[in-house]
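Q: Take a look at the structures listed below.
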Structure P
Amino acid sequence: MTIEKAKTQLEAHRQQQRELRKKIDTLREWLRKKGIDPDAPKTDFEKRNREMYGRYLDGLTWDEIAAEYKLSRERVKHICWRVEIALEKKAKHENK
């Protein structure tokens, strides 16, 4: 590869990058107009799942938790089961 060819390719890629940035900005603006924040932080599912499990331990029913988190009853049960298993594994590991 020659220096000139590298410079030409670099400029072409920079142009593509600028075009992509415009497309990204357009999509972000469209989402904002629809009331969606495209830059909102992702949900911390691990934290949410532990909170659900805590609510279950506090005595809430599967249906109450499901309504609170807008999930199905079965999904809440599965999440709580996974959290419980993870906590048991962690406890076993810490006791070694």
Structure Q
Amino acid sequence: MDSIADTIHVNVEYFTGFEDGEDDVGYAYYVASCQEIVAVTEGRTWSELMHNIHEMIAAHLEGEDSVKLYNLDPNARIIVTMELPENYAEIA
């Protein structure tokens, strides 16, 4: 058996909301994804996104045996990584 993971990695992407094509929603937003628990959430503001990430992780782990289901330590730390576009300061 693989060693139990002690970290949940959350990757965040920023979208202007004005991309060409299907992704054009008319407003900027953040999307967060987590491979360890295979989950995705979004938020229009950073604060909303952080709240939604907390709820996403809690919903997936609540009442579950995280070691058995995800090979994940029940007290795993959460690392949020975000890559911003070069012109983020101009568009945010």
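No lab work stands behind these numbers, since they all come straight from the coordinates. Here the structure is a predicted model, which means the values were calculated and not measured. Cβ atoms are built from the backbone, for glycine too; each structure is taken alone.
Q: In terms of distance in nm of label points 7 Å out along Cα→Cβ at positions 64 and 80, which of structures P, Q is highest?
A: By distance in nm of label points 7 Å out along Cα→Cβ at positions 64 and 80, the leading structure of P, Q is Q.
Q: Same structure again: Identify the structure, out of P, Q, from whose coordinates relative contact order in percent (Cα under 8 Å, 6 or more apart) was calculated to give 17.
A: P
Q: Something else now. Matching task: 11.3, 31 is the computed value of Rg and Dmax of the Cα atoms in Å, for residues 16-55 alone. Pick the structure from P, Q.
A: Only structure Q yields this read-out.
Q: Upon calculation of helix-only ellipticity at 222 nm (-39500 (n - 2.57) for each DSSP H run of 4 or more, over all residues; to 500) from the atomic coordinates, which of the structures P, Q produces -7500?
A: Of the structures listed, the value fits Q.
Q: Work out which structure the value -0.69, -1.00, -1.13 belongs to, where log10 I(q)/I(0) by the Debye sum over Cα atoms at q = 0.16, 0.21, 0.23 Å⁻¹ was derived from one of P, Q.
A: Label of the originating structure: Q.
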